[in-house]
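The data blocks that follow each hold one structure.
The numbers here are math on the coordinates, done by the rules we state, and not lab data. Here the structure is a predicted model, which is why all the values come from computation and not from measurement. Cβ atoms are built from the backbone, for glycine too; each structure is taken alone.
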Structure P
Amino acid sequence: MSTIKLGRQEIADLARSQTREWLVADGVGGYAMGTVSGLRTRRYHGLLVVATRPPGGRMVGLAALDPVLVRGDNRLKLATHEWGDGTIAPEGHVQRSSFALRDGIPSWRWTVGDVVIEAELAMLHGRPALGVVHRVVRAPGPVRLELEVLCTWRDAHGERRAGAPPSIEQVENGFVFERAYRVRGPGFDTTGASWWRNDLHREEAARGLPATEDLWFAGRFGADLTPGGGVLAVEAWADGTYTPTPGAPVIIAAAHRRAADLILRARPYDDAERSLIVAADQFVAGTPSGPRIVAGYPWFGDWSRDALISYEGLFLATNRWDEGRAMLTAMAASVDGGMLPNTADTGAVEFNSVDAAPWLLHAVDRHVTVTGQIDLVAELGPTLVGIVDAHRRGTRHGIRVDDDGLLTQGADGLALTWMDARVDGQPVTPRRGKPVEVNAVWISGLLGIASFLTDLGDTRAIDLHALASQARESFRARFVRADGRGLLDVVDPDDGTVRPNQLLAASLPHAPIDDAATAGAIVRACAPLVTSIGLRSLAPDDPRYTGRHEGPPAARDAAYHQGTVWPWLLGPYMDACTRAGIRLDGVMEGLVAHLPEWGLGSVAETANGDPPHDVTGCPFQAWSVAEVLRAKRASRQ
């Protein structure tokens, strides 16, 4: 069992514990998420966050179940809240004696004199349903425990203000909140139901966003418990029916079994891999069209580029071949004009990624290479060849195959590569022309698919091979720097900015750079970018370098790809080192040490470029987990 444990000192210090977040996903895009102290520091924190359009359209529902220990006339509140004026009340975090994350399932203990209370929670995989169990571990006699229920129903990216009382339907053992979700538990009492105003989210304040909201106190559940006896179990679900869950204890037991099954299937080498395998499962979400990938929690939804970069780590490194194949098939069906939709997070489907379709070629190649299921290429062959043909003709945003076989792209106001941040509608790193990593993925994908079409006796392979060979020769002629300092970042027009993108030219399976000497030059050129947790997106000696990824949205977006560290790039870096024959001793140590210090058991999206590289961005990021897991497993082969 992979276990992360934190003690009283780590929990009681809110400045430290606010950065230790846990996540439990429901397998359809929703989740429960919070901090080890119980303080809700983000607008996204809650016990039942529902994906109304799986895996997106998230709504925050059940915000909290605040425990209260009742002993005679004394009521000790064990929750923690921060209010708009900065007041911390109650201060239940000082009573929390421990936190544990066991194979992705969180639990807490409170110690109050001679009473020890334990809580554990999990979600029912495949359904927006939560189970929470409280029990008395030690006490001199029976103990009364109550759970104060705090509710809302609002967009996860916003906040809700007090107004008229919400619509609540009381039903057996609980209630239905605004026809959105059902909460069930013992001894429900609505006494004192009212708005609780100005609950503060300190992380949103730090991001320059609205930072307070009002919550509806719906009442309380309660039970008298004896040590080793019964439990106070509460369930909440939001699938549009009153069909009850199997009960909180059953939900939690099922979550433990699922984690054990995932680990058994993937056969981890050590505890770090075990944690990453469980973390990988959080990003796989079932939808009516098949499995999709949540790019990152808590604010990202389905992004095709992220999903395909993550593909090998999330599905192949974990031996989840059937699910992976289903996702590739569904994504191929969404191709339009040779392009994949990048995301619908903004509310509309956007085709604004130059490299998502090339990454699909790569993912299919890796799937067939690992699984031997060459019939997938036969099945998707018309779509894959159609992607190439559409790029030859030219598609959206100036994306086309140039006369030299390389992909070129660019349009005013757009950033079409993975470095896609914009401020006031203008791209921070437009990278117009022929970006190095886009063409590396293009060439590798072409060669992989052409090889399998050859094996199938498909004559279309001849044309793909010819295009790939032309592009590879052009790549070597155009991107390799004359001074031996690695590769240009973009050509036509040429841009020699030192960025990590060039690593993919030496890391991919059919990389255009396949000799050790040039691969070594690339690795050496990227040396200023390497940190203990990933690679900087820009060299520190560049005048545009920004070492802190913090502040309001515009400041963060401006820094996003101008020095901010990205853990996912550690995967291409390790692969390039291997191709160059460079030893990798200790490269993973920083990432392994990161697993218990931020998004617990997982890998964050970004970190500051300046030491000590404090983590920023999403605490749980799909391609970070996927590439670290993939590269870690590959390094042992």
Structure Q
Amino acid sequence: MSDRQFTSALRRAARMLAVPLLAAFAACSSVTPTTRPGVDTATLEQRARAAAEAGNAAAAADLYTQLAATSSGSVRVGFLLQAASLAADYGDNALARRRLNEARTGATPAQQQMSGVLFARLELAEGRPQAALDLLAGLPQPLAEAAQGDAAGVRGQALFRLGRTVEAVRTLVDREVWLGDSAAVLANQRLIWDGLRQYPPATPPPPTGDATVDGWLALAPLTANVGADLRRALLTWRQMYTTHPAAAGLLAELLAAQRVTTFPTQIALLLPLSSPQRAAALAIRDGFMASHLRNTAAAGTAVRVYDSTQLGSTSAYLQAQLDGADFIVGPLLPGEVDEVIGQAGFVPTLALNFAGNDTQVLSSFHQFALVAEDEARTIAAAAIAGGAKTALAFVPSSQRGYEIRDDFQAAFEAGGGTLLAWYGYEPALTDFSKPVAELLNVTESRDRHRRLQANLGVAVQFPEPRRREDVDMIFVFADARAGRSIAAQLRFFAAGDIPTYATALIFDPASTARDSDLNGLFFADTPALIAPDATATAVRSELLANWPQRIGLLRFYGMGFDAYRLVAPLFSEDDAAWPVRGLSGDLSLDAQGRVHRVLPLAQFRSGRPVAVEAGPRAIDSSLIGSR
């Protein structure tokens, strides 16, 4: 890196601290400002701050100079110091010196210290690092808190230029005590990295015993690497310094800077090929490769497959990075995603499931899953679009069942509907007459009949028990076996005319038999199965021709196909590419990096699913949490 580049890096860091420093200068003023009549100083100062925050240092410096001309005392000095600092930001050292000289009169002791720090900064910018250190050493001690962070920044940079690497690193590491936010800390870490690159030690310094300082010194010999060599070196360094402050944001930034292409040259695919989920993993792999082979524009891209079961998810994830992967797809199992998420952020990643915890991750980690939550939200949106206002729900009596109920309820109520009641059934249940009767209030009707006969002591003619009449739709989370029993009982209790919607679990695509017991039920599922476009039709034909035994795994095959198609917009961070029409649904990306699906609906007719319209209006994607 040249002196010009290094100076540019310093200016970037200075701009990150510009607003806190301006506040510090203002805090040094101890008297009420004296202004000229007719001057709106509040508006002028607001404009100056806005210009500084927008990075327009020249305009901000001019505005602060105007403010100084309308003020007196320490307030005037504060404005002049702000103008000097901003002039130094954009490289006008002569102007900065003039403003500092003007600020000598009326300065408070704290402002004198700030002025001394700025003079030292100018000495450094003009190539006199020892003079900068001498100026800092001559400042009255102790320094005011407002000046300590800036003084440490100048001192650390000057020490780097003088070849005193260990002292420079230690000074800048200690400086983080005075930095107020993560952006300022990251800017400080860039100063250390740039210092190590520009002024690496002639010989490796001996260990200091300070883990943070020693971790930085271990980075020094890596700064000469570029491209893939730098990536491997940084990832290897991180294995030794996993808790080092630079092992998060700065490392991710450095690795991201190595990406110079619009599409990855190497993709890693992590799947549990040796696990009980092998069949699903193979279907995802085959769909992924089928999509890759269709992409003629990515002929130079290599795909490497890693067995996350055999290697272990974290080992496979790290090995893929060390092997030079520009993009990682996987792992697949929820537990595996939880294991790697803490290691993520250094190579763009699309996990094939959702994490089960709320670990904060960097924006380069994305998650894509075939989950029933998307189906429940799609059903809620479709029912609302069809005019439904009230609903009942059947879900398994389990944590998973209650999660799906909650997602359906939240989406249905967000559209203006009301979940009147729900029933949690035992998954092993075979007779659904009682739960269906209870949810439809039929049992309550029968109980009233019994109580009346008992009270009168004579037989009472009573019409057939009637179900509740306030229900617009029924939501069901069940497999085909339970779904058949629920549908039969709904018809028995004269509720067969209530639109009933189920998740994709109700449909087994591998079954060739007609399932007439499910006739009338609506369900949400992937386009590849129920509403294929030309691409999905071709993919399905290929699957039937080559692997007919895998047709039951078409959802996973389509997921793999879509995962590859998502690589391009995620790698290039192209927001305009969303939503993506996929075999798994219309895919959108939320602010947390999760991919959501909008799905088509089908209805069982003559025992087979037939694609249907969602309702009188199109599905409103805002009801299902997409952006």
Matching task: -9000 is the computed value of helix-only ellipticity at 222 nm (-39500 (n - 2.57) for each DSSP H run of 4 or more, over all residues; to 500). Pick the structure from P, Q. P
Which entry (P, Q) yields the derived value 46, 24, 23 for semi-axes √(5λ) of the Cα gyration tensor in Å: P
If you rank structures P, Q by Rg/Rh (Cα atoms, Kirkwood Rh), for residues 110-349 alone, which sits at the top with the largest value? Q
Origin of the derived value 5.2 (distance in nm of label points 7 Å out along Cα→Cβ at positions 246 and 510; candidates P, Q): Q
